[in-house]
Structure 1
Amino acid sequence: MLTYNKLKFAVCINSDDPDLLTPRMLYQVLSDNNAARADYVRVIDNEGEDYLYPADYFIMIDFPIPEENRLSQILSRSADI
């Protein structure tokens, strides 16, 4: 059975290192149940790496499907660059 992994996004509201996270910027969130239990989230940061950050640095955003699809296309194109 195929499972649909919905893309998740969050807006940064706090950062202790603006080179890695920029407040008011949108970040892709990756699923990480262990991190979530410890009140952390795994995001793709400004360096393009996935890293754990405190959950209270972000506000989770839920987009409608059409906008989510557009973001997915943009992210896949930027990954090819």
Structure 2
Amino acid sequence: MNVTVLLFASYADALGTTELEIALPAGSTVADAVRQLATLPGADRVPPKPLVAVNERYARLDRELVPGDQVALIPPVAGG
């Protein structure tokens, strides 16, 4: 199955793109998508347990994905 990974701010800078399409086996979870992403050049800046949203809703790493899901990795932000 294919899912789209959306990257923002420092994660997009590290990986050189704001969006990736990745192929995963059926029954894969958000954690599986993050592990696959970690194999890409520049992904060392993405923590092993990032804040994640699936289809615009916050999600846990054990959430099972379905074809066509959008997985957004949300970097930490600071403000003042």
Structure 3
Amino acid sequence: MNPPIPAEFQEFVDDIIRSGSFHSEAEVVSEALRLLRKREQLCREVNAGIKQLDEGEGIDGEEVFERLERKAEGIARQTTPQDQ
């Protein structure tokens, strides 16, 4: 299947191919679809997070930063050479 490139995008696609980033229109379309799939997944995840917040399932920001700080300190202790 080789869907036609809309005229408004043809010059852009041609420029990308000429730059060497992609070798064909099919590669450009494949990458566009891959990115669209990622964007759709991200939107679903964001909407799920918003729903959780709306339902009171969120974590306080201060608590999040405290957890991250403790985690970072633990990692730092594991990677710091011990005095011998």
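Miscellaneous remarks
- At a computed -25500 (helix-only ellipticity at 222 nm (-39500 (n - 2.57) for each DSSP H run of 4 or more, over all residues; to 500)), which of 1, 2, 3: 3
- Computed 11.8, 43 for Rg and Dmax of the Cα atoms in Å - originating structure among 1, 2, 3: 2
FYI, it's all coordinate maths here, none of it is from the lab. Everything quoted here is computed from the prediction, not taken from an experiment.
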